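Below, each structure is written out as structure tokens.
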Structure P
Amino acid sequence: MPFGAALRGRSARFRLWAPACPAVTLEVGEGVARRELPMQAMADGWHGLGVEDLAAGTPYSFRVDGGPAVADPASRFQPRDVNGPSALVDPGAFEWPDDGWRGRPWREAVVYELHVGAFTAEGTFRAAVERLDFLASLGATAIELLPLADFAGRRNWGYDGALPFAPDASYGTPEDLKRLVAEAHRRGLMVLLDVVYNHFGPEGNHLHRYAPQFFNAAHQTPWGAAINFDGDRAATVRDFFVHNALYWIEEFHLDGLRLDAVHAIADGSPTHIVRDIARAIAAGPGRDRHVHMVLENDRNESRLLAGPARATAQWNDDWHHAAHVLVSGETDGYYADYAARPVAHLGRALAEGFAWQGEPSPHRGGEARGEPSAALPPLAFVPFLQNHDQVGNRALGERLCALADPAALRLATAALLLAPAVPLLFMGEEFACTSPFLFFCDFEGRLAQAVRDGRRREFAAFARFADPAARERIPDPGALETFERSKLRWEEAGEAGHRDCLELYRALLALRARHIVPHLAGGRFAATHAVHGSSGLAVDWTLGDGARLHLRANFSGAPIEGLPPAAGETIHAQGGEPERTRSPAWSGRWSLEPAPASP
């Protein structure tokens, strides 16, 4: 890795890109052993130095402009938070026990998204290991960790990371994270990581002091000047993030990444940074094992899911929004785009991926949204009923079990888990956890106040929070209580009602593994869908090997007539079997026809 510090034995090499500084001083060690060493100026703004007789754990930092010393932007560990010194890490010290692990093909993925800090009472990598057996028995095959990049304070969702190479010390050490990955692999679980390449957090990033070329003021974002992927001297910035992606996959044996908010990455260069990362993964760790790259992209740009340097899949917000309208009845905000025809939107998302494929979006003022996606396989999409955004960006962090009709939610759950796309679960939904997932952080002073006020202003347009007194009841993101309330209540998994929900998830995921996943290999995917009346939906998929999967569902609280019959053996019925042409309220039937015999 060309960035940061490399420790081999007792020898360390330090490199910093500081094109705005003619001189850089390395500060290494502490107390009586502390040394200040001038670094050698090199070409193109780089500064470097080799130092002997150093050990793992040694603190170091850079003095770049006569001001306070700064952490290494490629620090592997920050034991004293973002504004403290970095610590030397020996990346080869951990003895991996997973030499035979080659990952899992994407068609086998059932992704379980979790926040390390809120997943367990302890909120650590080590504590998360204790829950891996539960996830494997549930039927999950991958865990997806919310961002780990070092953030300011002791708690954060992770999207305010300032040092993208350093797993946050509040969760444990880099070795603890490696142990979590190794234990997941021992149970057959892949590990994916959410990474943020569209902005840096508001505290702890000092690149503007010594490398302002990291940003491009020609593109403005909600966080200020965009990261410079396409301006002057962008090559080094692009390398920084390509190496970050490789670092997580290679050094921590991760099985893939989820790139946050690709729509917020400003990149007008001939090759989008997403494709550069995909190409680097394929040419590197992807040569020897399964490595996956998933996008979040509000623009529904199907082009990034096609071609030789493509992402594996994309989160499917359309699927979520249509299903949420159906089961909750909510139509505020972006849900308005799905309010008039939610069944049609869900049907299109089930059959073709995106519901919006270039049509004008009323919520966006008539702006066209999306690109055609019907030619893509269903494995290119990751649908979900809940995730950190859709729960946590609610003012009170309510989970869907607190908002939806139970029968409607059971039908939507079956629709999610028995479709050929790759499903994503949000921690706790499998047992209808009642703890909210709130927006939390740990800033100080003016920044803390700004976040608190901004959070409450954000909901002023909602009728429910039009009264200032109502907005005052929105939990303070900076309060420790807000974070503590967001932790999973694991005791609920064994309680009545919650246990029934858990058994439904386990049963549906077992059906998925037995009846659907074996037919996803191959390339014969095709699908059609049709809406019958206002709530009836028929979807017919041709799966990878030519088998045919059929869904007939009634997404309403009243029985309907007229859903067309489907061939094949019933693999699941939710909400009651249809009687002739009559489909009960909130009901669905899934049937499967085997692949035709080869001639």
Structure Q
Amino acid sequence: MMKMASLFLGIEGGASRSTAVLIDEEGRMLGRAEGGPCNLHLSSDREICALWKDLYSRIASEAGVREPPSGVGAFLAGCRTPFDERRSRQLIRRIWPRARSVAGDDSLSAMEAALGSGDGVLLICGTGSFVRARRGRKLTQVGGWGHVGGDGGSGYWMGRAALRAIFRIQDERGKTDILAQRVLSFLKLNTLEDLVQWSLRASKSEIASLTRVIFSLPKHPEVRFILKNAATRLADETALAAKKAGLRAPRVALNQGLAMHQPVFERILRREITRRLRGAKVFVSSAEGALGAALLARGKKGAALKIPKDAPVTSMDRGLARALTEQRNPRTMDLDRRSIPRLVKTLLDEESRTIPAIRPHAPSIARLTEWIVASLKHGGRLFYVGAGTSGRLGVLDAAECPPTFGSDPEQVQAIIAGGSEALHRAVESAEDRPEAGRQMIRDRGVRSRDVVVGIAASGSTPFVLGALREAHALGAKTALLTFNPNSSFRLPGKFIRLAIATGPEALTGSTRLKAGTATKLVLNMLTTIAMIRLGKVRSNLMIDLEPTCEKLHDRAARIYSALRHVPLDEAEAALEQHQWNLKKLLKR
């Protein structure tokens, strides 16, 4: 009998999201998935088990795996005591009773991913901060006391320092400088008083988000001071952790956002650490903690994780690699050298390919529209779900239905990854969380008589696909609008897949161009035709519009004049008598 291959599942859970990775005996990565938060003290056993099952189910489906894992490592935020570790292992055995189980806090898996089984120091610096050092079996930690008592040099610490600098500059100079102006613009606030009120109710992560502004002004005197102080604090804690562990010239791994994605701060931090630890080898670790969790589940020491070039990657990565919208357009390879008149012609030529690409899908669009009409007639709702440009176009179409057709705002709704903030600026990683999509579907109370349309140019956006899976599980009719015919996403039963081949964009990957145009065309058709069938149009005139301004008053009068064949002034007088309720007046 052929022996089954050993598989090892690593799960890292944090306060905002969780990540799972599956590897084989040789350390090759077979798949990866992301889900919602998993803090041991903030999530129930039922929630944790449901999340872990979902993560493994998606990875197994992606990798073509049928057998359960041989070993599972769960390393979670909040797992600090032996009791916490026992609870985590019990939950693992509840799902996979025969698997080897290991558990701990998420810093252990991050250390394994960054340092392997060797000695060294791990500096974690994101929203919060702390340092862990390892020498043999001895582990030491410095920091990690939370944002009130610790987190020196963290994103939260920098955000608070920036706010203090802004208010101090106002006291000294009586006016705002560029730091304050950039913060106000970033937060979409108008005055410093607005900023004061925001700061009093802002969360830890919201204050930490101000680092985006801080890092955009590296030459600002206050910013230079903030960065130097932050690096000094973190370097002091790194040196202290190394000293406590007995490490003189250790490897120092920098982990998480502030060091990984900000070269200016990384250079300052490297310099300050090597001043305190002569001979230290400082490097940025790009390996995520879930990989370390999988290695710890495997149990082998001294073997580095292998990620071969042909290893399966995330469904999103694979979808993007194969998406037509991500391919280079052979017609625009010299885009940067073309004149403005020629660029105008180029973009018009490319956009002209959109409608021919949509035409073959007319029957599916008609079928989806029939679903929507039936749903709205029987008290159901239409939901758009998207991220980035796709999400914003969904919000736009939903927002235009009430003033155009007098529809109830509840009838057509839009869900965008990252919420209302994402309408104004990019919200990093929001689209990467399928559990967030699922939760929004649950929070909106989606039910069987609703229709949910996911919009994803690549066909692989985790937020959108998570929302569609949840809506489908709740019995709603679902559809995916994508511009990647290579997308493999399918759902059984009441599901329509609109995979429109608009082709490579003129500007590679910029799906606000042809894919965006096609999205708007399709969404406009769905709601316009649905509203026509619901009786909100007579002839080709909108009879249920909401005249909320002078322009719409004039339009309503012209519609009444055309349908009743009366002079315009008579139409205006009649509408004024009926509070500009055009549809009600037409029924008389």
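Of structures P, Q, which gives 21.5 when mean count of other Cβ atoms within 10 Å over residues 174-181 is computed from the coordinates? Walk me through the numbers on the way to the answer.
Working: P: 21.5; Q: 14.5.
Value 21.5 for mean count of other Cβ atoms within 10 Å over residues 174-181 corresponds to P out of P, Q.
Thinking only about mean count of other Cβ atoms within 10 Å over residues 30-37, which of P, Q has the largest value? Don't jump to the answer; show the numbers that get you there.
Numbers: P: 9.9; Q: 23.2.
Looking at the calculated values, the largest one is Q.
Taking FRET efficiency 1/(1 + (r/R0)^6) of positions 326 and 534 (r between Cβ atoms, R0 = 30 Å, to 0.05) as the quantity of interest, name the structure among P, Q where it is greatest.
Values: P: 1.00; Q: 0.20.
Max of FRET efficiency 1/(1 + (r/R0)^6) of positions 326 and 534 (r between Cβ atoms, R0 = 30 Å, to 0.05): P.
Figure out for me which of the structures P, Q the number -14500 belongs to, where helix-only ellipticity at 222 nm (-39500 (n - 2.57) for each DSSP H run of 4 or more, over all residues; to 500) was derived from the coordinates.
Numbers: P: -7000; Q: -14500.
Source structure for this number: Q.
For Cα Rg over 2.2 N^0.38 Å, which structure out of P, Q has the highest calculated value?
Largest value of Cα Rg over 2.2 N^0.38 Å: Q.
Taken together, the values in this text are just the output of simple stated rules run on the coordinates, not laboratory data. Worth saying up front: this structure is predicted, and the values here are computed from it rather than measured. Cβ atoms are built from the backbone, for glycine too; each structure is taken alone.
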